[in-house]
1. Tell me which structure, out of 1, 2, gives 31 once relative contact order in percent (Cα under 8 Å, 6 or more apart) is calculated.
2. Out of 1, 2, which one gives -8500 for helix-only ellipticity at 222 nm (-39500 (n - 2.57) for each DSSP H run of 4 or more, over all residues; to 500) as computed from the coordinates?
3. Give the label, chosen from 1, 2, of the structure having the highest value of Rg/Rh (Cα atoms, Kirkwood Rh), for residues 64-159 alone.
4. Where does the value 0.95 come from, among 1, 2, when FRET efficiency 1/(1 + (r/R0)^6) of positions 24 and 40 (r between Cβ atoms, R0 = 30 Å, to 0.05) is the thing being computed?
5. Assuming 22.0 is mean count of other Cβ atoms within 10 Å over residues 48-55 as calculated from a single structure, say which of 1, 2 it is.
Structure 1
Amino acid sequence: MSRIGIIGAGKLGTALARLALDAGHEVRISGSPRQAMIELVIGTVLPGAQLLPEADVIAQSDVVILAIPFGKAHSVDFDALAGKVVVDAMNAWEAAGGHLDEDHDGTTSSLVKLRNPEMRLVKSLNHLGYLDLTADAREAGHPLRRAIGVVSDDEEARRVVARLVDSMGFEPVEGPRSASRCLEPGSPIFGRPVSAEELREALGL
C-alpha cells in the first residue's frame, strides 16, 4: 500500500482516486476551494479518501499526481515537490484548459520539469479518458487489460509509478522521457484504449 496524493478533484482526479482506493492505497486529494460542495462530493464519491489542503497532500504522500487542467499548472506549489515522485497526468489542449508555450519540445512534462528540476517527474495516466479509466480496469492477465504508458528517465521513479498503474488495473509500459511525445494529444494512441503490445509499438520500444 502506498500513500497517493492527487492534486485536482475534477473528473480525472476523482477517477484516479477511486482506482487507487480500490487498489488498497491511502488517498489524499486536494481541490479548488471554488468547487461547490467539494467536501460533500469527496465524502460521497470517494469514501475513505482524505480531502486536504495541497500542502498537506504533498507532504503526506509518496506519489503525487497532477490531475488539474494544464492551464492551471502555475497554481501548484512546485517548490514543495522537490524529491517527490510526481506524475504528470495533464494534457495541453483546449479541452484541458491550456496550450503549450512556443518554446517547448512537444510535451507538458518538458515545461513542468522546468518549474522544479528536483522533482522525480513521470509522464503517465494522461492518454486515456477518465471514463475509460473507470470502465476498463482489469486484473493482471486479463485478455482485455489495457496499457498505460509510464515515461521518465528516472528509472526508479518510473518503476514506482508502473507498480501503481499495475495495481490500478492497467498494464504499465515503461519508456524513456523521449517517448512522452507519443502520449500527448494528437498521437495515434491518445484517447484510444490499446494493448501493451500496441503501446510498445507506438512508443518505439
Structure 2
Amino acid sequence: MSPTPVLAEVLPTLADMYDRDQLPDPEDKPCFLPDPHLIQRVCIWQGDITRLKADMIVNAANRSLLGGGGVDGAIHSAAGPDLLKECEGLGGAETGETKVTKGYDLPAKYVAHTVGPIYSKLNVERSAEQLESCYRTSLEACVAKGGETIGFSSISTGVYGYPIIEATQISLRTTRLFLQENKSITRVIFVVFSEKDKKVYEGLVPEYFPEP
C-alpha cells in the first residue's frame, strides 16, 4: 500500500508558525519588509517529498536527469519506470537548468528536475548564481504549467557539498523576490529531511519573511 499523500494546502504556513511562536526572532536585521500575505504562501515541512501532493515537486537531479542517489533516487523509485523513460528523451540538462516531466505514480502532477551546482570555494559567486537559477527556473516552470503549489528539496546540499546556511539563504531570497512579483503561486513548501536542516530554515526564514 502506498503511503498516504500529504496535501500541500493543509500544511502549516509561516503565518501559522508565527501565531504559535514556533519561529525565532531574526538574528540579523530582516532583509525584507514584513508582508502578511507572503507568509501565508510559504511552508517549512519536515517529511518525505515523494508523499507531497502538490502541482509540482522539485528534484535535485544530476546532469543526465536519469536518476541517482538521495532525493533523486527516491523520486525516481516512487514515480515508477515511466519517469525514467520520459527523462531519457530530455537530453540531460545544464547546471542551473530545469526540465519538467509528469509525476506518474507520485502524488505530485509534475516533477521539475533541476541541476544544482557542485559547490566550489574557488568560484563561490558562480555557484550562487547557478543555485539561484535552480530555484527561479523551477518556480517559473510551475507557473508555466498552470501550477499553484510547489515543493522544493534542498538543492545541492547533499553530496554536491553546498553549505546548508548559504544554500538556504539563496532559496529564501530567490523565493521571496519571485513571490513578490508573481501572485499565481499560492504555496511554496521547503521540504527538509533532517531536524538539523529544519532548524536552519526556521532560523533564517524570519530574515526573509519577517513577522508583521
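Any read-out appearing in this document is the output of simple, stated calculations on the displayed coordinates, not a laboratory observation. This is a predicted model, so every value here is computed, not measured. Cβ atoms are built from the backbone, for glycine too; each structure is taken alone.
1. The correct label is 2.
2. 1
3. Answer by largest value of Rg/Rh (Cα atoms, Kirkwood Rh), for residues 64-159 alone: 1.
4. 2
5. Derived from 2, not from the others.
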